[in-house]
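Got some structures for you, see below.
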Structure I
Amino acid sequence: MPTFNTVNAVDYGLIALYFVIIIFVGVYAARKNKSTQDYFKAGGQVPWALAGVSNWVSGFSAFMFVAAAGYVYRVGIGAVLIFTSATWAYLIGYFYFAKMWRRARLDTPLQFLTRRYSPSTTYFYSVTAIVPQVVGIGQGLYILCIFVSTALGFGSQTFSFAGVTLDGMQLSILVVGIVMVVYTVIGGLWAAVLSDAVQSIIIVVMSVIIFPVSYLYLGEGSGIIAGMQRLLRELPEGYLTTLNSTSGNVWFLIAYFITVVLGYNVAWHLAQRYYSVPDERGARKMALLCAILSLVGPLLWILPVMVSRVIFPDMAALWPTLKEPTEASYVSLALLLLPHGLIGFVVSAVLSATLGQANDAFNWLAATITHDVYAPLHRRVRGALPGDRHQLHVARLTMLIVGAGGITVAFYIPRFGGAFDFALQYYSLVSAFMMPVALGMVFRRTPWWSGIASCSAALIVAITLMVMNVWPENAFARNVLSEAVVATLVFAISARWFRADDPRHAGLAQLNTDLCTPVPDAPIATASGLAVYGVIGGISLVLGVVLVACAALPGSPVAPASLNLVAGLLLLLIGFGLRRVAARAVMPS
């Protein structure tokens, strides 16, 4: 049985420091929000590199380190095909969707539906999207807290407060959920982008440390190459086969690729990133950066998880209380090989990624409900649009309600099986909502009701097949493929009823003009946009100094404290670099 480094006061201190940083980011971002445009799209002044990193890390949540890690542990090298597939999706975005989203000239994501289809379509999506988004936030929070409660060692403990008894997992959900809601409500999109940037730095540094350390451990003092050779010798038969019985399921791979193409090109939070940058060229650069990061980034955690398969051949014996013990494979590696200080840093990294993903969901949903639903209804009833301050209050209240719903959902997810299986079920149904968005952007000669019709038909068919338990051995592929086929078919047939002179298509005519009109290159990024690098750099310096100080802590032969020094120096280097970029932005010309 391996000896794990249990979390101590230093680790808790680093986690607390991270929470303070996140709240600070929210407060700082709030000062930049002078209007709803700032709150929902950061005034269109987000530097493309910052937007790209933010978007990449928002898809790099605890799902990757928990649910996906468990999948890699069970399946093997074939998982690389799945978890690097975002690369190809982003390349599609680089050549088409990035420029189209920027040309659409939007203030909120679902404004696209109003312009492409009709206000009715926006209302339909707003109402029907609330429940899936709340479930999605709850799912992310639950997966995150598997990691947190396991890493902190209190998953099986119970706590009583004011007559209410919670287990360690539930307490994690409650505390992390509250922090998530607070900083999101305060800061808007600037908070999402800034915190995502901090999160990406933490994740990269963490991954860069764990990757070589895991292979050095496996090499037993003979180096990384020896560790790789041992890995090849001791992995189970078929583990290094690219297309095995699980990862080589053709129907699963096709369905998964469809969800990835949709999720990384027409998901609402992604659209929000594309139109938050100053120009079309920046949007395309953002997509290309995400493609590169999506190819390299996953390898930094997939390859260590394969090491975990050799070191921990029986995860169930290590974590008997978990619903799916293999989902603790990455955290087990961290607890074994990292010293105190870096352990708290790792927990913070995974907290970082998932909170960023939830922030994205909060932001676009609040933007839609406030700008596309509440404001028009207010004008219809009161005869005038609500003021900016009024809309900001509504947006924050929306985020608060949605966040409370997500926390509640997270308490009930364990009843539905492992995190990976639940995530697949969730994403397979969400695809029905994204199909009309992609189709509507590519082909724009269908009537105003075609979006509602194709989405509804896809959902009805998928849910019917689920209830009838058709093709249960490939439930994910069944849902995604049926939705894609039905939505496309209904969408194509609806074109027969399209009339360009229909007065309800006035918005579509203007959208067509906009999508055919390139957005001119913006001048050099504004000092306001680039100055945020100084804030990110400052946070990196603070974390770097703390980790350098942690190098003085006692370590062990397996987890030497010198690893804290390495991580701290990396953070200091990044921090000084970012501060230099910010200083250039404010220097007089």
Structure II
Amino acid sequence: MDFILLSSLLLLSVTAIMVTISKRVGLGSILGFLITGIILGPYTPGPIVTSEVETLRHFTEFGVVFLMFVIGLEIQPSKLWSMRKEVFGLGSLQVISSGIILGFYLSFYIEKLSVAMLLGFTLALSSTAFVMQLLQEKGELSSEHGKNAFAILLLQDLAVVPLLAILLLLSEASNTGKHSWPEQIATVVLMFVLLIAFGRYIIPKALDKVAKQRNKDAFLMITLLSVVLAAFLMDNAGLSMALGAFLMGMFLSTSRYSFQIESSIEPFKGILMSLFFIAVGMSIDFKAIMNAPALFAEHIVVIIVLKTVVVFALMLLFGARKDNALKLSFLLNQSGEFGFVLFGGAKALHIIDDQLFVIGVGVISISMLLTPVLYTIGCNLSQKFSNISALTYFASDETNNTQKVVIAGYGNTGKVIAHMLKNSAVPFIVFDINPVEVTAGRKVGLPVYFGDITDIKLLNSIHLEQASMIIVSIDHSGNAIKVVKHIKEYYPHIKILARALDIKTMDKLLAAGSSWVIAETLESSLQAGAEALGLLGVMHDDVATLLETFRKNDYDLVREITTH
């Protein structure tokens, strides 16, 4: 136990320092995690957290799975279909062009052309983990180059299937103990059917049941189960686990629970992704690199340059602006985490020797290490080709959170306000923790989602900073005050409109930071009194003056009356 505590303390201390320095110099947190892995890894002098680097890396690959699940939650099937040209056109050309060119380059160092081509296509794949995390960190997932990067990476995940098949064909042991092609195809079809059944029907119904019970723990467990189940099904089909998680996320993206699911999964994704980058840093064997530093440096430079040129040329071919082409080419010029799997498999099947395995893993790791720096260079170069300001993270549709107004609570007041905003063509989104109310809102075509608005993780996942106003219409006074405090602390620029049941709650909401609060019981009393006076013959102007007197200075006169 003492060793575990000491290792954890050391890991967290070094990580905190390195990430702080990395972000301070403008290179993002990923480089800090990589450097942490290098410092605490088994291939450098100094403290060693673990020597089981490969085991750690396999476990932390679940971070990539969670990342793709979150991305899937933000992309509905209709949006994916609209990207088919980029996925199957641009993505296929990138994999084929880069793979053939890198394969011919490697043929100068590898005797068998078939092996060289296999490794060339392996190195042609980029790192989903690095690229998507960088884009998410910089808020560029929905930028033009961000969309193209996602399309290419998605096709690369699909390319894993033929590469694994080729690996087995090249192996002398490929015919022993393996399923026939019809059996493999049947397995793939069965896994896809199960994935669709769980993603479209079973998981949403289970979430609906626990949401009605207000069971947060069960909601979290079902969410985690959906991710792991999707990864398991695709892994059994011989496909990428990340692809399975993405498809599961995409199936759930149309669910009214999508935002709450994302906020639940976000902490797990963050921790595992951080550990994944640290594990990649630990994988860099500097001793092996120093055995042939010139050759190793040549491989790194040539592979990065070739991939950069190919992506840049293809982007121009598809009509992209030069600035976007430059950003994307410098973003996708590293090799990806799938290379670890394929190089390991090739070594286990005796297709490559130990020396080539070490060099391959080193090339992949170092190219990842250089990614934050290279992308920064690419962004700086792109500025010379365009004076256009950076595109926002958000697209123009509802699911990407460009709503200008957020309504917390879909009770009677929330319903009226939502319909008023809809009739006035003001974009908005509504959250409520009552699944029945959520269902009712969605039946009439309103953007009502299940979500606990008091959860700060949910506020982050819906990117509340893009809203200009939040209307707090929650019956529970304590929760309403909690929401207002959170928003005032983390999003001080947002106007907060709230309702209160009585004057005491109104005072607390104002003290918490609300811009304006209406006390329902007070207003109903004033309206009832005004109606009575009107029926008794009091002049309309006199009634209006009296109402103004009572409402003056946040109901000071009413407060005095109720206090006495």
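Quick one: relative contact order in percent (Cα under 8 Å, 6 or more apart) came out at 16 when computed from one of I, II, so which one is it?
Only one of I, II returns 16 for relative contact order in percent (Cα under 8 Å, 6 or more apart), namely II.
Another question, then. Match the computed value 158 of volume of the Cα convex hull per residue in Å³ to one of the structures I, II, and report its label.
Answer by label: I.
Another question about this same structure. As an exercise: mean count of other Cβ atoms within 10 Å over residues 268-275, calculated from one structure in I, II, equals 18.8. Which structure is it?
Source structure: II.
Shifting gears a bit: With distance in nm of label points 7 Å out along Cα→Cβ at positions 52 and 68 derived from the coordinates and found to be 2.5, which of I, II does the value describe? Intermediate values should be presented prior to the final figure.
Working: I: 1.9; II: 2.5.
Only one of I, II returns 2.5 for distance in nm of label points 7 Å out along Cα→Cβ at positions 52 and 68, namely II.
Only the coordinates and a few stated rules stand behind these numbers; no lab work does. These numbers come from a predicted model, not from an experiment. Cβ atoms are built from the backbone, for glycine too; each structure is taken alone.
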